[in-house]
1. One of P, Q was used to compute distance in nm of label points 7 Å out along Cα→Cβ at positions 202 and 418, and the answer was 3.5. Which one was it?
2. Of the structures P, Q, report the one carrying the highest value of Cα Rg over 2.2 N^0.38 Å.
3. Just checking, which of P, Q has the largest value of mean count of other Cβ atoms within 10 Å over residues 50-57?
4. Work out the source of 11 here, i.e. which of P, Q gives that when relative contact order in percent (Cα under 8 Å, 6 or more apart) is computed.
5. Quick check on the output: -13000 is helix-only ellipticity at 222 nm (-39500 (n - 2.57) for each DSSP H run of 4 or more, over all residues; to 500), derived from one of P, Q. Which one produced it?
6. Can you tell which of P, Q yields 4.3 when distance in nm of label points 7 Å out along Cα→Cβ at positions 58 and 218 is derived from it?
Structure P
C-alpha cells in the first residue's frame, strides 16, 4: 500500500582540482588545464513513508566496485534506507577526473590527486544526499516520453567487412527522452529527471577543460525554463555517439551547446505536457453571441504513491579461456608490443593502451594458470517503481538494443533504462555485435564495445550475456511492479 509522497533535492559541486587527469580518451595529451563549467552531483530523495529511494546523478565517467558499493551503502545509511534503494548514475563524461580504479599507471602525483578527490567526493555526495533528505516536502510525480535525434549508432562497417568507430544511420538508436517530473503539491516544479542514450563525447580528446559535456547545457536550459533542479541520467549509450561526432578541436563547446539545447528543449516540451496537480475537467457551456464550451482544469485528488526498489548482483558468463600455451603466447605478444612502443619513443600518455592490454593479458594468463576454464563477471541490476513508471539500471556500458528490448518487456506504462549505474563493469553488447567468426583474444578491435580488455575483464562476455541482461532487467521490473517488491 502506498502513502503520500515526499521529495527533496540537493546539488553539490564535485569539480576536481585543475591539474587532475581526465578519463575517457587514451589519446588525450595532458592533464586538465581549466574548467568549462562545474561538474555536479545531484540527489533526489523520494519517500512514501514505507519506502525511501535516492537517485544520484553524477558528472563522472563512472565509479566502480568496491567504491560505488561502499558509497551506496553510506548514502543509504545517511538517509535511513537500504543500499539497494540508492541508484547512482554516471553521465560518462569523458572530460571528468580519472577514478583511482582506472589510473593504473598514473604518476605518483596523479595517484595522490585521484585518492584525495575520491575521499572528498564521498563526503560531498553524502552531504548532498543528507541535505536532500532533510528538505523533504509533500510532492507529486508524473512521467512522459519525448524524442530527439542527437545520437547516431557508431558501429560502421568498413570496406574490409570489419566494424569500426564511425556512423551507422541504419543501426539501432533509441530517440526517446524519458522525463520524470517531481512537483510540489501546487504543481510548481521541484526536480526534473531526464534520460537519453548517447555517449557524452562532444568535447573530444584535444579538450583539456573539465566539463559535464552536453548534459550541462541541457540541464541549464531546463532549469532556466522550469525552475526545477535537473538531473541527467545516461541511458543505453554503449554504441551511440553524438551526431556531431567526437569533438575534434580544443574547443567544441559550440556543438556541445547545440546538442545540449536540443535535448533540453525536448525535456521542456515533454515536461510541459505532464500535469501532477490538475487535470482537464468536464465540459462546461456558456453563451455570448454564440454557444461556447470550455474545459476548466480541476484539482487532481490525492492518491497513494507506490514506491519500490529491487537490487541484485548477477554473475554474467565469460567466454572460455584459451589453453595455457596460447594464453602464454598472448601475454608474450602484448609484452612485446609494450616494449616496442617504449623503444620507439611513444609518448607516455600513448603508452597507456599498451599497458592496459599487457595488464589484461597477464590477468587472463594468471586465471588460466589457476586452472580456471571459464569465469564470470559480477553485474549489478536494479529496478525502481514510481507509480506507473519503471526504471531499470545496469552497471555497464549497455548497447541500445538491450535498452529497447528491456523496455519492450516492461510491465510499466513508461520505462526508463539506464546503463552506467551503480558501477561500470564493462562494455555490454548484444549477440549481434560479435564478429561473425567469433571474438578473438588476439585481436585489437576498432570498436570499443569489443575491447573488454580495457576494463581488465579476463575474457569477453559470452554472446548470450546480452539476453541475460534483458531477462534479468525485465524480471526485476516485474518484481518491482508486484507485491514482492513493495515490502523490499
Structure Q
C-alpha cells in the first residue's frame, strides 16, 4: 500500500493540482484510502494523526479542505471544527463519524462543519463532498440582474443577510421559520444561490399540497408498471434535486408515514423508487420551512422527534414585516416599479398619506400581503399617485379599545371581507397559489374561489 501511495504522489507531481486537502485520522488504513482517492482527483494531500499536529499544519499552511475523523487520540473532531472556525474561517471542514452516530454528525454541523461522512466510507459520497467543498465561492456572490433580493436595511433583515452568507458555506440542513409571506422561500433560494450548489437545481416542494397517496412516488419517483398509470420510469423530487437543493416548504404538513421514509432518505443518502428493487444514491441539501411551531408539533406527536432533530440543525428566523417597518418604503417602491412596468401599466407612486398608512399597518400577510395591496391599489387608483383610500387597508384592531372609536368589527361587510381575504390568502400560501388545491382546502368550488378572489381584488 505504501508503495502505491508513493507512486500516486509521483503522478500528482506531474499533473495539474486543483487544490490541497488536509486529512486527519489516527488509523493508517483510513488515511491511505482517503489519500489515494484524493490523489486520483488531482489534489495535493497532507495527513496528520492527531489534533496537535493538525493545528500546527493549519497554522503554517493554507488548505482548500480539511477532512477529520471524529475520534482522535488527543481530542476530537469537534475541537478541530471550532479551531478552524476561529483560525481559518474560510476553510471548509468535514468530519468522519462512525456508522449510526447521528448525534455526532449533527453536533459537528452545528459547530460549523461543512458536511460529514460516515464509516464505512463511500467513495462516491467522498468525491461529491470534495467537489462541493471546492466549488464554494471565494467571496460572497453578487446578485444577478433580475434575481429576487432581500430588500431593506432594518436590523432584523441585516441579521438575516449575515446568517444567509454563513449558511451558504455549509451543507448543514436548515430550518427556516417565520409567518406566512415573510420570505422563507426567498431566503432558501439565496442560501442555495450563494453556496457551492448554485449552478445545480433548486427544487421547491409544498408538502401540504401533495395528496398523501402520491407522496412516496412524488418524492422518490417510480418504475414503469409500479402501479396503474405508471407508463414509464419517473424521477422524484430527490432525483431531480440531486447535487442541488431540495426545499421542503410547510414540512409540518407531512404525514407521519412519509416522515419515516424522509428520515431514512436523509440519513442513508439513498432513495428507492416505488416498484424498484434497489436503492439509488442521492446528494441533496435539505432546507425546510414552516409557519407552524415545529417543536410544538413534536410535543403533540404530529411530527417525529428524530426527523426534527435532523432537519432543524440550524434555524433561520425570518422577521415579520411589522418588526421591520423602516423597510416598508423601499419594499413598496420596488414592488410598485415592478408592477407598474408590467403590461404597459402606468408608472405609479405612493402619496405621503398612503405611505404613512402602510407604515402603520400590521401586515398579517407580511410582504406578500403588501404586494397584493399595492397591486389592487394600482387597479383602483384614479391618478398616478396612490391615495390612502386606494389601499383599502383593514382598520387596526387596537382602535376597538379606544372610547368612541369605530370597532374593528364594524361595519360588518368590511369586517367579513377582511376575514374572508385572510382565509383565502392563507389557503393560497399553504398551496403555493395552486387555486384548485386552495379551493379544496377552503371547502368551496374552484369557481366560487375565483369569484371571491375577483370580488376581493386578490390576484
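All of the numbers you see were taken from the coordinates with simple rules; none came from a lab. Note that this is a predicted model, so its numbers are computed, not measured. Cβ atoms are built from the backbone, for glycine too; each structure is taken alone.
1. Computed on structure Q.
2. Evaluating Cα Rg over 2.2 N^0.38 Å on every structure, the highest lands on Q.
3. Checked P, Q; max of mean count of other Cβ atoms within 10 Å over residues 50-57 sits with P.
4. Value 11 for relative contact order in percent (Cα under 8 Å, 6 or more apart) corresponds to Q out of P, Q.
5. Checking each candidate, the match is Q.
6. It was calculated from structure Q.
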